[in-house]
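For reference, the structures are reproduced in the following blocks.
Values quoted throughout were computed directly from the atomic coordinates according to the rules given, and no laboratory measurement underlies them. Computed from a predicted model, the values in this text were never measured in an experiment. Cβ atoms are built from the backbone, for glycine too; each structure is taken alone.
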Structure 1
Amino acid sequence: MAPVHHSACPLNCWDSCGFVVTVEAGKVAKVEGNPDHPVTQGKICGRGRMLEKRANSPERLLHPLKKEADGFHPIPWGQALDEIAERLSYYKKTYGTTSILHSHDYANSGLLSNLDSRFFNLYGGVTELTGSICWGSGIEAQSWDFGDAYSHAPEDLANSRHVVIWGRNAARTNMHLYQKLQSVKKNGTKIYVIDPIFNATAKLADEYISIKPGFDGLLAAGVMKEMLRLGLQDQGFLTDHTVGFDDLKALLDGVSLQYISEVTEVPAETITHLAHVYADRPVSSIIGLGMQRYRNGGNTIRLIDALVAVSGNIGIPGGGANYANRQVGQSFNYGVLGMPSQKKSYRSFTMMQQAEGILSAIDPEIKMAIVTCGNPLTQIPDTNKAKAAFSALETVVVIDQYITDTALLADYVLPSAAVFEVEDVYYSSMYHHYVNHGPKLVEPPGEAKPDSWIWAQLAKRLGFGEEFSHSREEFLEMGLSSLEEKGITLEKLRTEKFMELPVDKIPWSDRSFKTPSSKFEFTSSKTADGAIKLSLPDETKWTNPELARKYPYSLLSIHPLRSNHSQHYQLFSQTPYVKVEIAESVAREKDLRNGEQVRVWNDRGEIKGYISVLKNAHPGTINIDEGLSARFGGSVNQLTSSRVSDNGLGSTLYDCLVDIEKVETE
C-alpha cells in the first residue's frame, strides 16, 4: 500500500486545511482532507485537490529560462544567478537599491515565503508594495476603529442568536464556515445574507437582502439610524467604551431613511427589520472582502463596525465584526526572519498602483522588478497599464512554478519548488487559528528549487550569504521562536501536525482596544480626519451620472470557484473561458440569452465572453470571475480601475461601471 502522509494546504484562503497525501513512486498521487484536523475535519475543496495536478503537470517549469531575441531558452542555474546578481549589483551601485521593485502578493501562506523580505532588507532596502488588492481597506478601517482586525473563533458561532453574512459567499470561499452555518441553523440560529448576488450561501439563509453593489455602508448607517430612533442601541457600551459617538449621531441625523433606502435599493421596512435583528443580541457579523473594494471601501467597513458597536455586539460570545483575524499572523516572529533593521533605503508604491509607480518613478527610476508569490499581469487593476509598465523595465525576474502572463514579460524565469516539495508551516489570518505542518514529501521536478535556496544563492553572490547560511529547519525555528513559551515548537508541530495558536477567541471581551484611546473609536485618532463618512462609490449614478449613462451596469469580479486566483486555470480538464454572469434585468434590457457571446467594455478596455444569466441578482449587476489569463480570454482587470480606496490601502476593483452588447456572428 502506498504511504500516506500528513500535510497542509499552502493556498492563501480562508480555510487553511489539513491534508493527507498519498505518495507513489516518488510523486504525489492523491490529496485528501485530514479527518483529524479540528477545524477542516477531512473536507477540502477542489482547489486543494488540484494541488496534485499542480505538482505533476507537464507544464511545470523545470529549468531556469532566459529570454533571447527568439524567445525563452533554458540556461544553467549558475548562469542565471550570476547574471541576476550582476544586474542587482549594477543597479545598486549606479542608481541605488530603490531602483529595484519587489512586486509580491500573497499566493502562498507558508511561513518561509517571507524570506524574500530578508533578502531585500539585507540588499539594502528596495521599492516595496503597501496595501492590498484583496483586503487592505478593511484591515486599515478596523485598525482605526478597534486598533486591529480580529475575529471570533469559529466555534463561537454556536453562541450567536443571529448571523449576518455581509457580502461573503462562504459556500464558495470558506467551506468550513459554510458547514458551521448549516450546523448552527439546525440549532435555531437565524441566518441573513446581504449581497448583490443570490449565491449558494444566500440559499441557506433564512432571509436574503439584495443590495446595490457598493452601498453596504449606507445600509449599515440606515440600520443604526433606526436603532437610535427606536431606542435599541446599547447605551452602556456607547457611554463607557467608545469615543466619537456624537460625531456619528450627527452624521446619521443629517441623512434620511428615505434617501438611504433609495440609494441602497433596499426597502425601508427591511432596514427597520435589521435594526431589530441587531438589537436581539448576540449577533455575529461575517464581513466579506468584496464590498471594501470600492473608493468608499474603508468607510463601508467602518460603518459596519459602527453598527456592531452601536448594537452592543462587540466583545460578547456570539458577536463580533468578523472580517480578519490578524492575531494568527502576529503569533510568528517575522522580525527575526525578515531582519527589517538591515534596511537602509525605502520607497513604496501601493500594490494597486505599482504600474503607475513604475512609469512615473524618478530619483531613481525603477530599472528592475523581481516578482514573487504573484502574477500582477492578471491580478492588479488596469491590465493594459500594468502590461505597459512591466514591459518598460530593463530587467524583470519572475520566480514561479508556471509560465504566467507576468512570466511571459520576464527576462529571467526561475522555477520554484511547490508545496509537498519543501517543509513549511501554514496558516491563515482570515478564519481559524491553527498552524499546520507541511513536511517535505517529494523532490522538486527537474531543476526546480525552493525559494530559500534561490535567495541564499543570490545572497552569497551579493556579499551577505552568511545571513542565509541557515538550514530550512533553522529558519522555521526562528519563525516559531515567539511561540516557544506557549509550547509550540517545530519538533512538537511535526509530531502533532497542527496546533492551536494562542489567540483571544472572543476579541475585545475586556473592552480594552488597541486604539490610542483604548476605546472603540467612531472618530479615529490615528489620522487627522478620522470621522466616518457617508461616502459613495466613485462609479455610480449618484456620484457620476454622465459616466453611468455611458456605462449603466455595475461590474463585480469575484473569486473563481475552482482556482485560487490565477493559479489553477491551466489545470482544468476543460478549457476555461470568460463567463459573463448577468442579472435578469440586464438580460431583458439587452436581449441576451445563456451562451451568447458578448463584449463588455468601458474606457479602460474590453473583454469578450459568454453569457450566463443569474437568477435573483440585484438589477444592473454583472460578474466576471477574476484571474483568467490572456490565453483563455484575458483578465477582467482590463476593465478595472487602479484608483485606491478612501484610506489609501485598498483596491477599487469593484468600483467599476461597464456596458455590454451581443457580439454578432457571421
Structure 2
Amino acid sequence: MPNRRNHSLPHILAAGAFLFVLVPAPAQQPNLTLTSPNGDLILHFTTRTIKGSSGPDGKLVYSLSFRNKPVLEDSALALDLEGASPLGAAVHITTSEPGQGTDDYALTTGKTSKVHEDYKSLTLHAAEDGPAARTLTIEARAYNSGIAFRYALPQQPRGPKEVRLRQEATEFQLSTDATTWALALPNYRSSYESEYIQLPASAFSNQGGVASHFLLGLPLLAHEPGTAWIAILEADLEGNAGMYLTNPPGSWEGHGLTARLSPQFETPNLATTAWTPWHSAWRVVMVADNPNRLIESNLLTNLNPPNALKDTAWIQPGKASWDWWNGDLGPDNKAAYTTENMKYYIDFAAKSGFPYFMLDAGWSAIDDVTKLRGPVDVPELVRYAATKKVKVWIWLYSTSVMRQMKEAFALYEKWGVAGVKIDFINRDDQQGIQFYYDVGREAAAHHIMVDFHGASKPWGIERTFPNVLSYESVLGMEQSKAGRRDNPVTRTTFPFTRMLAGPLDYTAGSFHNSTEDSFVARMKEPMVMGTRASQLALYVVLQTPFQMVSDSPQSYVDASGKAEPGFQFLRDVPAAWDETRSLAGSPGEFSTIARRSGQDWYLGSITNWTARDIQISLAFLGKGSYEAEIYADASDAVTQPGHIAINSKSVESSDTLTLHLAPGGGAAIHFKLMH
C-alpha cells in the first residue's frame, strides 16, 4: 500500500554549509561526524570493510559517544528488502550534507507548553557498487538530549518503485552489558500492559538468556555505569510499523539489540509496503548523565510533524469522573449501569469542578457503535451534562471503530460527545499504526478528543494531532481489581520507562488504600496498595492531559458528607503543564517531579516499599513567596495508609523542604504564588 507521507524531511542548512563529495578507497573508509549543539553527543557514521572483499563497498554502521565515552559501538544500518540482499550491508558513502535548525513550537497539551530546541543535522547518501546500484539515504539529527536517525529510499535508478520491506537490520550495540529496564512482551499483539524487567542486557540473549523468548517493547531504558543513561524509542510512525527489540545471537558478549518490526497481518513476511520516495520512522536514542533528565526531554514531539489542526480551542485537558473502575456504584452503593446512575457521576463531576464524565463500556450494541443498547441513553446523558457544564466521553471497541469511524464520529458530533476512549487495539503493524492516524484525523474533523486504550506506546503523535490526548499502554491501576501487579514498585518505574514515550492514562485516584499485607484484589470498591498521599502525587508524577478520578463519588466523602482529606488536591491539580522538572529519583525506587501551570507549581513524590526521608530544593520556584499546601503521609501511614497529614507553610526558592515518605507512600504539594 502507498505510504501516506512520502515527502522528505527538509533540512535547514547552516550559513556557509557545503556538500561533502566522498570517493572512498577500499583502504580508507569515510568517517562522518554529527555533534550535538552542546558538544556532549557525537554520532559517527562510516562503512567497515567486508572481510574478503577488495571493492569499495562496506558495511554501513554508526556509533555514539557521550562526553567522550562510548555509548553505542559500531551498529549496523540496513534494510532487508524482499527479493534482494540487505541494503546497507555493502555500500559506499557518496555525499553528505550538514545542517542545523531550531524546533520552536507550542503544544496544546503535555508536559510543557512551549518548546525551543536547537539541533544539528546530517544527511548521508550511500550507494551500492555493481549493476543494481541501489541508493540509500540516512537522515540524522543531534539534540542535547539525544540523537535520532531514519532511513529514506529515493526513487531507484533501476528496479521497482515499490518498497517491500521485510525487516530492518538496525542495531543498537550497547558499549557494555548495561542494566536494562525492558518491557518483555509475548508477541506483536499485546496492549503493552506489563512490567519493565530490570536485568542485564545479556539476560535477553537468544543464546540462552533467562528472558530470551521475549520481544522487548519500547521504550527501553538502559544504564551504562560510569557512562550514561539511555532510552531507545521511535517517533513519527505514519506509513510504517511499530518497532520492537531483540537480543539475537552473534557475539558472546550478548549485549547488542536489534530492531524487529511488527509484521503485517495479511502478509506476515513483510513489515512495510510503500512507494518511493519513502522514509522509515525515526530511531531515537535519548542520552543523559541522570535518568531524571530523560523525563524532561521533548525529543519525540520534536521529531513529529507540526500541528495539523487550524483550530485547537475546543481541545481542553481535564479530569473526569468514571463509572467502570469502582463497578458502576450508585449513591446507594449498588451497581447500576443506567442513565440515572450515570447522572450521579455527572453531578459529582460538576460539584467537584471536573469538566468531564467518562462513560465506559456497555452503552452501544455489540457490533454497532451507532446504536444504543438500552441501559444508558447517551444523547440524554450529554444533554443533562451540558446543563451542569460537564462534557461526556464514551468508550468504544476498536474493531467497531475500524468499520464505522466516519459514520460514528459524525453521529457523536451531533450528540455533542466530547471524546472517545478506543479500547483493545492490540496491534502496531503498518495498518494498525495507520489506524491511530486515521482516528486522529477523522475525530478532529468532528471536534472529538481521543484516548487510546489497549494500545501501543505513544510516539509523539500528540504534536501533530493534539486532539489525541492520551494512551494507556501501561500496567495501570485497573490491575488492582484482579491481582497484585499494580504496586508502588511498578509505579516508581513508569516515570523512567513508559512515560518517556508520552502521556499515560494510568487512572489514579483511589481512596481505598491498603498496606502490602492487607491488600485484597476485588472488583467492587477495589483497594490499592500504597498510601493516599501517593495516589495524590501520581496526578503530578504521571503525566496525561486526560485524568481519571477513579473511585465512586461516595468514596471521596465521609459519613457526614464532608470531603475526605486530600480530595481538595484532586480538585486543584491541573491535567496539562507549562513546564516540567524531574527533581530526583531512580527507576523502581522513587520519583519526585515538579510541574508548573501558570504561576503555580505542583510537586509529586512517590516511593516503592522503602520508607524515605527526602530533601527537596525549591530552586525551581520563581521569584516571590509561595504558600505550600502539603499533603503528606501521616505519622501512622505505615499501618493506616489512608491517613494523610495536611499543612501549609510559606516558602521561597531559596528554601529546602524535607519530606518523610512511608513505605508505598508519597507527598503532593501545591505551591501558590502569593501576590
- Message: Ranked on distance in nm of label points 7 Å out along Cα→Cβ at positions 132 and 580, which label among 1, 2 comes first with the largest value?
- Response: 2
- Assuming 24.6, 73 is Rg and Dmax of the Cα atoms in Å as calculated from a single structure, say which of 1, 2 it is. 1
- Value 15.4, calculated as mean count of other Cβ atoms within 10 Å over residues 100-107 from one of 1, 2, is from structure 2
- Message: Quick check: 0.50 is what I get for FRET efficiency 1/(1 + (r/R0)^6) of positions 356 and 548 (r between Cβ atoms, R0 = 25 Å, to 0.05), calculated from one of 1, 2. Which structure matches?
- Response: 1
- Candidates 1, 2; mean count of other Cβ atoms within 10 Å over residues 460-467 computed = 14.9; producing structure is 1
- Message: Please compute distance in nm of label points 7 Å out along Cα→Cβ at positions 228 and 452 for structures 1, 2 and give me the label with the greatest value.
- Response: 1
- Message: If helix-only ellipticity at 222 nm (-39500 (n - 2.57) for each DSSP H run of 4 or more, over all residues; to 500) computes to -8500, which of 1, 2 did it come from?
- Response: 1
- Query: When you work out distance in nm of label points 7 Å out along Cα→Cβ at positions 268 and 644 for each of the structures 1, 2, which one comes out largest?
  - Reply: 2
- Supply the structure label, taken from 1, 2, corresponding to relative contact order in percent (Cα under 8 Å, 6 or more apart) with the calculated value 21. 1
- Comparing distance in nm of label points 7 Å out along Cα→Cβ at positions 116 and 348 across structures 1, 2, which is largest? 2
- Query: For FRET efficiency 1/(1 + (r/R0)^6) of positions 276 and 444 (r between Cβ atoms, R0 = 25 Å, to 0.05), which of the structures 1, 2 scores highest?
  - Reply: 2
